[in-house]
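**Student:** The structures considered in this document are given below.
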Structure 1
């Protein structure tokens, strides 16, 4: 009862295609993919970089 059947998904996709057009959805998904790829790259760079050393207040 709480999950959506295949018919529900098909109706939702058809409504989105009618509202936004196929090209706009494809472009949006492409932009989303590029954003995720850039995010993953930045996260990998942040993990590879050494963490800055924090000094205690009286440690200079």
Structure 2
């Protein structure tokens, strides 16, 4: 079930990274770098919360 739950952030992250690539092609380097960084951090925190964090008891 965790793998299906992790598919949603992956799809959103892929879409956002394609937007960052488009920004890079439009010569908006700062916007592309910020979008890339925000996406990587968000997906990493999401995966941490799904797979590694201990549940509340």
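FYI, it's all coordinate maths here, none of it is from the lab. Small disclaimer: the values here were computed from a predicted structure and weren't measured. Cβ atoms are built from the backbone, for glycine too; each structure is taken alone.
**Student:** Among 1, 2, considering only mean projected area of the Cα convex hull in nm², which has the greatest calculated value? Before the final figure, lay out each step's value.
**Tutor:** Details: 1: 9.0; 2: 4.1.
That would be structure 1.
**Student:** Here's something else I'd like to know. Among the shown structures 1, 2, from which was the value 15.0 of mean count of other Cβ atoms within 10 Å over residues 17-24 calculated?
**Tutor:** Details: 1: 10.5; 2: 15.0.
The correct label is 2.
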